[in-house]
Structure P
Amino acid sequence: MWKQSTSPHPKTQWHSRLPDIVVPYIQLMRLDRPNGYWYFWYPHALGTIWAAIQQRSSPQDLLLVNLILFWGVLVMRGATCTWNDTVDVDFDRKVSRCRNRPLARGAISIMQANVFTAAQTLASLATLALLPPLCTIYVAPAVIGWFCYPLAKRITYYPQVVLGFPMAWGVYVGAASMGMDPLYFAPLLRALMALVRRESAETPGLSLILEALKEVRVNWPITALYAANMIWTLLYELVYSHQDAAEDAAAGVKNLVLLYAKPDAATPQERFGTMPLLRRLAVIQVLFLATAGTLGGLGFAYSAVSLAGTAAALATMLSRVRLEEPESCAWWFKVGNSKYAGTAMVVGLAAEYVGRAFL
């Protein structure tokens, strides 16, 4: 059978020194587990650097925008995790790794969690006031996607795919934060603003929106970068989901791992049939990164670090991860994948920017 994952006691970490009333909220935001934050921030950082390269933006502008996004993403991650725990509270009580979460153990109420989710969402969206107005249009699809993710676990075996959409969407949000319009949403923003101000009363609202949507076009280079991040999300979430495979099956949680796994098989290789899929996803991710670099006219730094570095990191980690061991899957998610593959993507693109800006 599968090994089951375990969860540490809720007050065995640094926040044990804080007042009891504060601890549940820190845990809901996952401030006690900051590694997951990088998965939210990396796509945004990639989008900002990409736009800075294409637009020849100044280092000061690039740094300022990333500082703003740092706060916005930090709080939005907290809102997303809080909402996920709220929706999944009954599931979490049946999974050993999750049953010590604040809602599952009864530390706070559903109402308190909902208020906290709303407060965090508003705090995150407040950063839009410091960014170009166009960012509002780009943020909306991501917020909707994060809202839908925990619900997807109930209706489809592909919740990781649903999560990949808003996680990778940060590439577009990051680019828009630098003043770039990667999907040509400006006409849509103008149409919405006209409706709000009632400047086009003679034109039906739906017609105005539909006309604006006709102006939307795909920027293929940055969309390839978006696709690479979407595949990356699917890859690391798939590995992460192996931790709870046995208990997810018993609790009724739908999970892509369960479509490939056979818990009663004799060997680990038979038990987990996902490794071939993981390898294919890694190859596809690297191909999308290569496509982005080629279409975007990027050079040696990107190819050597973002492309080759990511490929090497993924190949090494896939050869070392043990899908039947929750501790190995946890290391992949918390340390290995973000520290090596994620850093390689960002550092390579940043080196490309530095080379063009200063050399």
Structure Q
Amino acid sequence: MRLYLCATLPHIISVPRIWACLAPNSRLAPALAVSHLHTQSCPANTNTAMPANSSKDVLIIGGGPGGLATATSLARQLYTAVVFDSGVYRNARTHHMHNVPTWDHRDPREFRAKARADLLARYHTIHFEDTAVASVRRTEDGRFEATDASGTTWTGKKVVLASGVRDVYPDIPGYDQVWGRGVYHCLFCDGYEDRGAASAGVLAVDDLGKAAHTLHVARMAKRLAEKVVVYTNGTPELLKEVAAALGPDPAIVLDDRRVIRLQKAKEESSEVIVHLEDGTTVSHGFMTHKPKTQVNGPFVEQLGLEINEMGVIKTNPPFYETTVPGVFAIGDCASPMHAVVNALAMGAFAAGGLAAQLGAEPAE
């Protein structure tokens, strides 16, 4: 028997745990059949009352794009979920998001608000809690228990971590002032608005501390500025590697002097002033740098999850279940590609895996 679930569950991809749920003797088919009989109308523009002491199908930790995408897909299969939104977002400093069709150069706050409003207006099985989650544990019966910041306990069959990451700034005074306001981690997301700048700077430390990564970003910056200065920040070995790989390119200049301070030139512009160890100052239309990141929350330790070599939660694509059965991770906390469209896609695919597992479990 071949069972097509939809485009989000391509039958040609083998994922043992998910596909085990699709065996001919599983309860997936009757579970889905019963779910389609549920035709109760949805209330408009209200957060569905959902007492904490009632068990949910899924606990979604994170109210950003990934968590919202997961909730939307689950709602369309009538699964119940609580979305915990701490109000902490990595892109909180920006007023414009990009690379999202229909939402290009628009405020991410409006995106989140509209996604939530759409969910609450059309569907009735999703509930939002504007609070952080303090802890998550697996209970003796195999479910999961989450305790929020107020001490309220919530129970669910599955957990989705969409909690994001936090940036770990380099030890350079002034970095916090310019991060996200002139120093950008992604030149697809930012930089276009500053195109034509006389110069751009690349801070080649942390995740850009390798020649290949440095050159890739420098060449992207060159598309948007007349000249690019790469600061290897007192690392002569890196400078030599970059120079050897770069070859002759008068538009990219290498500088190994240490950066001792970064300063925003004007509040209303992206211009950044670089203060160097010899007292020299250099001004750039914008800069780019990718700092180290850490997964948000205590959930990796609490649930015993594995972290991969890229420093994010280890998952099994395309459904993004972690090394702990029943726990899924999506978005920035589970991918080195920190972008809204990636989080949206991961959230939708994770919902496909969740639906397969939940549908195959015995009815209660």
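Read the figures in this text as sums done on the coordinates, not as results from a lab. Because the structure is a prediction, the values reported are computed rather than measured. Cβ atoms are built from the backbone, for glycine too; each structure is taken alone.
Annotations
- Label whose coordinates, when mean count of other Cβ atoms within 10 Å over residues 101-108 is calculated, return 19.4 (choices P, Q): P
- Parent structure of the calculated result -20000, given that helix-only ellipticity at 222 nm (-39500 (n - 2.57) for each DSSP H run of 4 or more, over all residues; to 500) is the read-out and P, Q the choices: P
- Structure from which -0.37 was derived, log10 I(q)/I(0) by the Debye sum over Cα atoms at q = 0.07 Å⁻¹, options P, Q: Q
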